[in-house]
Structure formats: structure tokens, C-alpha cells
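Please treat every number below as a calculation from the coordinates, not as lab data. What you see is a predicted model, and the numbers here were worked out from it, not measured in a lab. Cβ atoms are built from the backbone, for glycine too; each structure is taken alone.
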Structure P
Amino acid sequence: MSNADTLRQLHTDHLSNYNQQEQQGLELIGLLNQLSNEQDVQVTLFGEALQTRSVSRLLAIHQGTALRTNDGQPLSVADTLAAVKAIAQKTDLRAARIDVGQLIHADKDVTAAIDAAAPTATVANEARDVVLYGFGRIGRILTRLLLSQAASDKGLQLKAIVVRPGNAGDIAKRASLLERDSIHGTFPGGISIDSDNNGMIINGRFVQVIYANDPSEIDYTAYGIDNALVIDNTGKWKDEDGLGKHLQAKGASKVLLTAPASGNIKNVVFGVNSDTIGDDTIVSAASCTTNAITPSLKVLNDKYGIENGHVETIHSFTNDQNLIDNYHKADRRGRSAVLNMVITSTGAAKAVGKALPALDGKLTGNAIRVPTPNVSLAILNLNLKTAPESADAVNQFLREMSNSAQWQSQIAYTDSTEAVSTDFVGTEQVGIVDAQATIVTDNHATVYIWYDNEVGYSTQVLRVATQMAGINYLSIA
């Protein structure tokens, strides 16, 4: 066989293999949607949700599992499909989150794992109304995450968004901002306007648009909304008095703030101190940076002990800065965000102590806003009680944590020598350790953590929201 014939055959073989994976992916998507819609069963692959309509995205998620396996080979779609078929046979299973990546990697029998965790029929979660108060960057990302998934009558149900009174054409403008995003691209689905009812229809689901200047003046029950969890994305109110206005609204029962709170309100990082929420009616999901770094700080403190340290955040510019030089009440933020690196303060280091009391008072922090629109980088400079053997030892430990069932949704890992910030746009992983940048000298370690300060943070917000809403899933991994 000539070299040309060999290459033609190689092309044919690869194409045939990919076509087979596509067919398996299509079948897998159908089963995943069926499990989600009919049984409220969510399937993940090493913590990453598989509920997607895109076959190419599904195959990419599998390709990304190479870092998770001992031999550096990605898990196959065929193995995932076989596992999901076994799950679909358990028709009495309800309200479960099953990580098939962990099960396949550990060579566990899926059916046996389900039987051990749920020997009897389980009960599905009820629906819980959600209202987004504010429709800026985080509000729209939360909308995308909530409504990009297959429609379901269980779990979190986005019923309304609340914004300040606008001019004619306001809803059309807001729908366009949701549909077209300069950073995250086009919304994966359909968006139309229902002018008669003052709302949007997003992937077949009606979302009311409510205009208000003050949270307390709204009657949500007039829109068919009751016992709602209000997610405040405005950052306008950060204390109990201000956020308590939401609870004065008829039909609202709990409030989640997407910014650090003041006073006695709990600042929660899901996976670290989310077990403290209890019956709290007002909770903060802390900040994007706090969520990105606290899980890694916790495991490093558990392993080596942290004497003290400094967190420097290289943060993309945000909407509270000026595009060109102009007056701003805050120091330096009046200077052009797109032309300057701007040193500013950050409460992330202090907020870590609220979520992780073991580190309270041990960390300082600063931020440098830089001319990029999304994805930030946190640099942890830590003095450790126990000196690590080497940077490789720290990396190996963090990789093990990122692969563990406990931390796989909060800690991710990359060892690419070519990784740059845009590689992490849109990633739902909360904080990604850059192994190539880790430095260890005696008992001092420097660890770099990438994070999409919009999408990665929003995934954590929704995890806290799910817990506050009383939605519980049996975890199987």
C-alpha cells in the first residue's frame, strides 16, 4: 500500500470513528434529557454537567477527561453511554446526581452503586420559583445557565427578572443583550418577546419582566410567583436592612446576594462552608475571586498548614470602571479601564476568612484591573507550616484534589504550557490551577489560579441557590 493510500485509509478510519462517536453522542443526549425531565436525575462527568444539546460539546467534555485518568487517555463516549443506559433502567430513581466519570474511572458497576446508595425509590424535588433582581452581567449569565438546559418542571424555575423602569423598547434591548454577548457568544436557543404580557419567551419558557425601583414594592403573587428565591445581582444592598427589603415583597421568601455581604450575613463558598446555610433567609454567595481561591486554600491549609500569605488578583475590568478618563468616586477607577492597569482594593482575602475561619486574619490582598473583559488570575503567595518537597509535589496534590469527588466541581487543573486567559472563557470550573506556574522555595509556595469571573462564579451561585431552595440530590460517585 502506497503512502497516499495509507493516509486515505487513516482519514477514513478517523472519520468513521468520529461519526460513530457522534451517533453515540446523539443517543446519549436523548437519554440524559429523558433522565432529567422524567426523573430529575442529573448526570455529570467528573463534576461537569452533561445536560447539553450539542454533540460536539459533549465530545469535547469527554476529550477533556484526559487529565483525570491515570494513563492520560480520555474516557470514551461509548463507556458513558453504557453507564447512562444502566441508569435509565432504574426507573424508580429520583432526585439524584450521578458522576459516571468517577464510577467508570474507579471501575465501579453503575447499577450496584445506585442500589447501594438508593436501595428504595427516592422522591423527586419540587419546583421552586426564582426571581433575578438585576439583569446585568451576572443576571444574564445566570439566565443562560438556567435556561440552556432541557426544560423541566422540577428544581429551580426562573419566573421573572426585575429591572428599573425603562424607556420604550426596553425588553427588546434586554432580550438582545441576552441573545448576543460579546464575550460568551450567541445564546444557545431561541428568544422572543411577548409584548402583551411584558415578558420574554426563552427556550419555550415564559419569563416575566417586572419594573420596580424598590424591592419592597413588588407583589410577586400578582404574576403567579410565590415562595420565591430572589437572587439580587445589583450589589446595591449588602446589609440585612437593605436586602431585607426583598422579604417585604409579597411572594418572596429568601434572598441570595451575588456579592460579598456585610454585617452578620453569611458569605458562602459552596463546597467549603455551604453546610452552614441552614434556614437562613438572607445569604451571600461572596465574590468571584473568593469562590475561585477558597477551595484551593482550604485543601492546601489541610495538607501543609498556612501561616500567612498574600493574594494578588489580576482581574479583568468591570462595569464600575470608566471606558475613558472621567470622574469616579473611587480611587483610580476613573482612569480608562481599556488603556490602563489599575491597582485597586479587593475584599477577597478578607472574605476568605469568613468562609474559612481557619484563615481569618492570615491573608492580605490587592487587585490589579487589566484591559481584558473576562477571565481573571489569582496569585496565592503562601508561607506554609510544612515545607512541600517540591513544586511537583504541590501540583500532584492539587491534581489529586481536582480529580476527587469532593472537590472536582470547585478545583480544576491544567498543565498546558500554552494556556492563556481566553482559553478559560465560558468554563464552568470555578478555579483552575495552572501547574506550569507553581513555584516552591522552602516553605513558601506560589500558586496561580485562573477563573472565569462570570461563568465560573455563576455556577457556584446556582449551587448555593439550589441548597437555599431546599432542592436536594442524592450524590452517587
Structure Q
Amino acid sequence: MTVPVVLNQNTTPYADAIRSLAEKDWQRLHVPGHQAKVENAPGLEPVVGAKALSLDFPMLMTGVDQDTWRSRAAGNPTPLMQAQALAADAWGASRIWFITNGASGGNHIATMVVKGLGLEFAVQRSVHSSVIDGVVHAGLTPHFIHGVIDTGLGSAHGVTAAQVSRVLDEHPESSAVYIVTPSYFGAVSDVAAIAEVAHQHGVPLIVDEAWGSHFGMHPELPVNAVRLGADLVISSTHKGAGSLTQSAMLQLGHGPFAQQIESLVDRVVRSYQSTSCSSLLLSSLDEARRHLAVNGTEAIGAALESVRAIRLGIRQSERFRDATLDIVRSEGTVDYDPFKVAIDMRGAGITGNDAQYLLIRDHQVYSELSTPSALLLLVGATSPVDVDRFLEALHSLPKEETEPQRPEVLIPAACERAMQPTEAFFSKVELVNFADAVGRISADSLAAYPPGVPNVIPGEVLSEEVVNFLRTTAAAPSGYVRGASDPALEKFRVVA
């Protein structure tokens, strides 16, 4: 019989167990190869410090994530199990798994869970590229739900419950619904309504909440997806909640649909999770949870205050504009992430891309993203900003006499599917000139940043419109096409 975990949010059972191990004078005859000695890896100390080397333990350490025979007989949970139970309590989930290959790894797990339910599913088109990778790996057939695109700001937002219902009606064989909320620019979809629609159609709702790991931790923040009825949630904890880069969580919801997939999720996690998980990343998840759960009201409140001051400084300017209202008013958006600050640069006498470059070069200020029309800031949920420093740098940006041209981001129409994504990805391929690529079947998933919506996925026929759009994006100063075999897109990889 398993002994229940005592839910004291002011404790960090896993991190404490790792620290306790590190305090002992071990003769380490196991991995990692540096074996906690600076002299064994002299280049690492300036990078991570001697303390990090001492805390760098492998998996399966007795009394940490591996039972002793006595504790197993008594049914005592390991420190790792305790830490995950505390996280589930903090975020309102029925169960949480810590993962150390990021939300991208979480999306790979979630798409494989979909495969366990069926081979077809309804999925938001503007998903992260890792979801498309998961579609390929799992051999799934996606039925896309096309969300809202703000062509002025160059941003993709969410989907509506009505759009989800329509796709499920058109494709009743779908085994799950997969959406993204909040969007990269902070738009929050109506998760409760979408969950209701999914459940009425007899399928679970999976939410990529990578950008909302701090949601639900303060009364001024949106409610997190698992509390709104989502059955499986991917949370990129490092993005907003303050754990180390590459650490993330999978959150299981409540109710019959979540219960139905729990065993499947657990087995897929075990098959995808590294057998050499970083104790540093796992410890950071434990510590980030404690900080949010215990100090969240005060720490998040301080960060929110600094964000409000930034917004005030923008609104008081005649040059820049807070684009939050544009995001909030977009179709299907019911709330927004206050820690994403979108600054509309149209009319500012400088493009967002040029502003980003000059802020980095002249002021050592690095924002999250720029588009020709916008500058996007991300403030950590527990990380107050030096408001004066940022506003001074922003207002000192040079202004051109003639307002620069900013063409709208006109997203081309979706390409026609000719092959299943998996079949195309694993087919024999060839590189062809961009002109010859038109009318050929793409072997790659290609997404233009911004706004990051997959413009073509493996198995779709490349249209002239898409080829020209991707090439124009790649040629732009801050343009980037994820998945391209040639950064300039002179050549495309197509099915042979």
C-alpha cells in the first residue's frame, strides 16, 4: 500500500535529496564522467560552477528516485514522486510528470498518446513545429483547425470552440483535439468551451500550454488549462515559471477522459524520457514549484507591477503603442498573458526588427521577438523588470523622417495534401531548385518565422504562393524558415 504524500508546498523533497547527496564525501565510481571533481573537467567550472558539478547526479540514485528495499516494502514514495505530487497539487492536476527534454519532448509524448487512441485527430494549424514532428513520428493524419492570424503584427492566435466543433463534425473519426493556448503573443483561447466540445464528441482535449506555465498561480493571471477541463497539458515550465532551460512538465487533468489516458501517458513518458535525466533540471522544477506556490502572490505581484509600469510608459508615448487590445479583441481570445508585452512599432519611425537590433547593440537589451511591425517582450512571472532602463532605451531609438514600409504578413492558403506526412517524410528525397519545387510534394515541414505557422508539412504539394512567401521570409532581415534544407530557400527538399 502506497503511503500518501504530505502536501507541504514549502518543501522541495527532490532538490533536498540531491543536496543531501552532494554534501557527503563520496568516492564516485559512476556516471557522469567528471565525477564531481573540477579538475576532471576544468572547462566546466567557468560555465556552471563547482557546485553544479557536485549536484550533477545520474538517475536511479537510492533514496532520490530509486527506492531502498525498506521504503519500497513500506510503500513510501521516493523524493521524485513526492516532488511530482506537490507539483500536481500546486497546478491543480491529478498527476504530473517532470520531463527534461522540454515542451518539445512533451509534444512528442502527447502525439504518441494520440496514436494510442487513433490515427486521426483535430489539431490547430499554428502548433509548434514539434507537434508536426510528432505527427510524422506517430504516423498520424491531422485535420487542421485554422486559427486567427494578425497580419499586421505578424502573430498567430487561437481557435474557437465553434471551429473545433466544425472540424470534429467533419471528421468524426478524430480521436483527440490538440490546441495551443496561450499563443506566442499571449492570446488565451476559451479552454473550458473547447474542452466541453471535445468531450461532447467523446474525445480528450490536449493543450500545448508551453507559454502559460505560470497560469493559475496568481489571481491576476488566467486560469491554467488543466483547471478548465483539459485532459493532458504540456507546460514549458522554464519559459515563464523560472525553472532551468529544457525542464518541463506534463499535467494530467481530471475526469473520465483523463483517467482513460493516464496509463498510456505514463508508458509513453517512460519510453521517451531520457534514462539519464539531469538532476539539475529536475531539481529546478522542484524549486520553481515551491517558489511559485509559496511566494507566488508576492513575487508575481512585483513582476506584474513592473509590467504595468512598462505599459504605462508605452501608453504615455506618442510614438509607441501597446498592442494588447489588438490581441484581446481577436476572435476567440477570452484573456491574455500580461507578461507578454507587444509594442506596436507602426508609426514609430523604425521597424520592430531594426529596434531589436539597436536595443541589443547599443543598450544590451534583448527582447523576445521582433517583426517588422512589433517588438515583443517576455517578462518572467517572478522577475520584476528594471523599467527605467528599458523605457530609456526604447525612447532613445532613432526615428526615420519617412515612416518605413511594413507589408502585411499575408499567410498563403494551405497546400493540398497528396501524401500522408509520415509517408512523405520517410520517402526518398531530392533537392530541387525553388522554381522546380512548385507542384512537387514537400518532404519537409516548413514554417516561416514570424508568425511561425507551418506553411507546408510533409506530404503537401508546394504551391507557387507558398514557395514565394517562404523565400520572401528567408530574405527578410529577421526572417527564418524552420525546417529548410537551404537557409536562403534556393532549393527545396521534395519527394523523389
Structure R
Amino acid sequence: MGGVVEHGQLFVGGEFVDPLGTEVIEVVSPHTEEVIGRVPHASRADVDRAVAVARRAFDEGPWPRMEPAERIDVVGRIKDGIAARHDEIARLISAENGSPYSWSVLAQALGAMMVWDAAITVARDFPYEERRDGVLGKILVRREPVGVVAAVVPWNVPQFVAAAKLAPALLAGCAVVLKPSPESPLDAYLLAEIAREAGLPEGVLSVLPADREVSEYLVGHPGVDKVSFTGSVPAGKRVMEVAARHLTRVTLELGGKSAAVVLPDADLESAVAGIVPAAFMNNGQACVAQTRVLLPRSRYDEFADALVAAVDALVVGDPLDPATQVGPLVAERQRRRSLDYIRLGEEAGAEVLTGGGRPRGLDRGWYVEPTLLGDVDNSWRVAREEIFGPVVCLLPYGDEDEAVRIADDSAYGLSGSVWTGDVERGIDVARRVRTGTYSVNTFSLDMLGPFGGYKDSGLGREFGPEGYGAYLEHKMIHLPPGGEG
């Protein structure tokens, strides 16, 4: 990406308009530490304007009153637009947040397209009305759009998470105010252009890049009916607190400290090949990353050595280089956070098996070597707190029951995996671990199933009919005797 990307307007209700404030967000490359973009910083007045436009679009406009098939046609054009511009989207996100280009193409861009496509599949067959036999007679149960949605997305997978919120909300008939992160607002402008070209009616979508203060104002706005937030646990708790003032509905997808459980009968080669990309995906900046790897004591050294060899082979460098597997972290604060946790782990007694500092030859940029900490105890902070960087803990265990206890001994419950020579045994472990998503001898996230977390990992679900239903209210209509129709 050459030059500085400049946007002087905000996308409000389907049109690019001058901002009502004067502040500007500068987007800094995590690779060069140079400014690569500037966009307006939305103000509270811009939030008021966007919510008012969304309110009119929902209360009076055609979008919520269209047939589902009509909305599917429009949203399908958004999906097609993302597919057509996927390489541009991938490169822009890699430039913004340091995600390796090879991973960006698959997860940041094509992955987002798959989210839109899966939501269309759910919407096409969703039961918006059904008749039931009630206790006192016939009833009609309707599912109607919840209203105006505030969708707050993070910087790590901005298009993927935006799709997880926008696709079901729009298909359900809601109007949406999308709030991208200050670190990654540039790709949101591409999405705005695509949505406009797709023919969304006036008022249905606004895009307001802003910081935490303006985000809080949006979340607490009385004109918002639902908030869908992805981010940290402290921020999620604050969202819930602010939204409670107006009993605004909330969906929260928060952090994780997920455990990959390697059983004694696991195949070494395939387990290592699956765990390493699941642990270091997106430079470790993924809520579902397998950042605790539980190894049986009987094979601990064997697996630890193989993991070290695989991590040492990872290519670290410029995120826009197709050969790169691990890029820089999004900001200096995140680089410092990772290094601080590595030091905490060492002080507690962990052994740095590989990594631990800045990669050689990369004196500029917010880089941290992919790091493995060995012989970690699950009570240590490095094993309990989400680092959000390329730092992975290896924890030894005795038997399977102990492995499950360690996996569950966490404030989080978002993801996890088990690696074994016996698939049925793996499924049994999956049933025992209290976490929202789980994989056996693989690591994946299916957009037609419910995604979300137990405990501090969140509230509610995204994807599948469960996630789609989060953007709908339920109405019961009692039918008179003989008038069931």
C-alpha cells in the first residue's frame, strides 16, 4: 500500500457527509511506525445524527418492512462486493493491524465473505412466524427486528467481526451504526462503499470511527435498541453497565485463554501442525487462539521439542510479504504488553523455550518473537490472563481428569481443542470442558453454528440461527377460538 489514505468525510445513513467535529484519527503502520491513513474522528454530535437517521430508517423506512427475500438480495450484493474486492481488503487490513497477508486473504477478507454468505443461508430458511397450540388455544409467534443496532468492532479481525454483526442485523431488518476501532478504520470505508453500491436504503447503515469515549456515548444512546460488542472483558463489563441504563439488549463476545489438550495417544506431527497456527494466528491477536497447550508429562519433552522446532520455523516479518507467517503487533502498547508478560512468566519460574524478545533484523515496527514458555503452572498470571500476542504457555499434566480440570480452571470459556488418536475419546473431552466452541483433531470456526463463550468470555451467541435470533424480538399473538385461520 503506497501513500497515505485520506478520508475527509463520515458515512452516515448511506451518504458520505462532512463530520460535525474537527478531530482526526491517524492510522499508524505497525511495520514502519509511519502514518498510513487519516479519517475523521466521529463526535457525539455525529453519533446523535447517525442514530437519528437510523431511527427514522427503522421506524418509518422500507427496510424493516421488506420481505426477507428482498433484504437477502441486497445483502447478497454486499457479499459479492466483498468477494470482488477481497485482495484490496486483505492488503488494507494487513497494513493497518499487521495481520500477515496470507492469513488476511483467508480470514480477514474471504472469511468475512463466508460470514455474510452463512447469514444469508440462515435468513433464507428462518421461521419468522409460526403457529402453535397454546394451553388456552392457538397462538401465533412472530420474530421481528429488534431495531437500531450499535455494532462495536475491534481492530484484530475488523471485517470478520463486522460481518458477524452486520449480516444478521441487516438481514433481520435492523438499522445499524457501525463503530470501527481507531486502529483499523480504513477497511470500514471499503465496506461503506460496498454497502452503498449494493443499494441499502437511506439511513440503514452508518460508519463512525471513534475512540472509547464516543463508543460509550453510542452504547448508552437512548435511540439504540441493541448493542453488539466484541472486545476485552473490562470493556464488555462497561458496555453492559452503560447499556443497562436503558435496558438496551446486549451481545458480548469477549476474551479467551483457550486450552489445546494433547492426549497421550496423539500423533505428534499432526498435533503440532494443527496447534501452532491455532496458537499464533493473526500474530497471537485472536480471542480464540490456543494460548495454553496442555501436554502429558509422559510425552512432555517430545512434544515441547517439536513445538519449539515448528515455532522456530515460522517466518516473521513484513505483514504484506506473502511469505510472512507472523507480523507485528498492532501498537507499541501491545508489544510492551507481550514483553511484560514474558518477563512475568520468567519471574514465576517459566522457561523461555524459544523467542522472548524482538526478532533479529527487525529494529523498527512493533514486533515480538513467537514465544513458547515451558513448564508453566496454571496458577500463574501468564496462564490466566489474556496476553493477545505471540506468547504461548506449555503446561504439563498427569491424567485426563487433571487435563480437563486445568482447561476449565480459567475465568474464560471461549474456545479449545483436543488432540488424540481416538476421536470418540476426544469428543468425550469436548463434552466435559466448559467452553463455547471446541475442536477435535482440528481447529476451526463454523459460521453456521453458534459462536460465543462461557463465563467471562461473553454473553449471547453469534453465527447460525442462534446468532441471527439475537437481532429479533419475539411476539406472541393470541388467536380467538374459531379464528385461527
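State the single structure among P, Q, R that was used to calculate distance in nm of label points 7 Å out along Cα→Cβ at positions 7 and 311, giving 3.1. Among P, Q, R, the structure yielding 3.1 for distance in nm of label points 7 Å out along Cα→Cβ at positions 7 and 311 is Q. For which of the structures P, Q, R does the calculation of volume of the Cα convex hull per residue in Å³ return 163? Label of the originating structure: Q.
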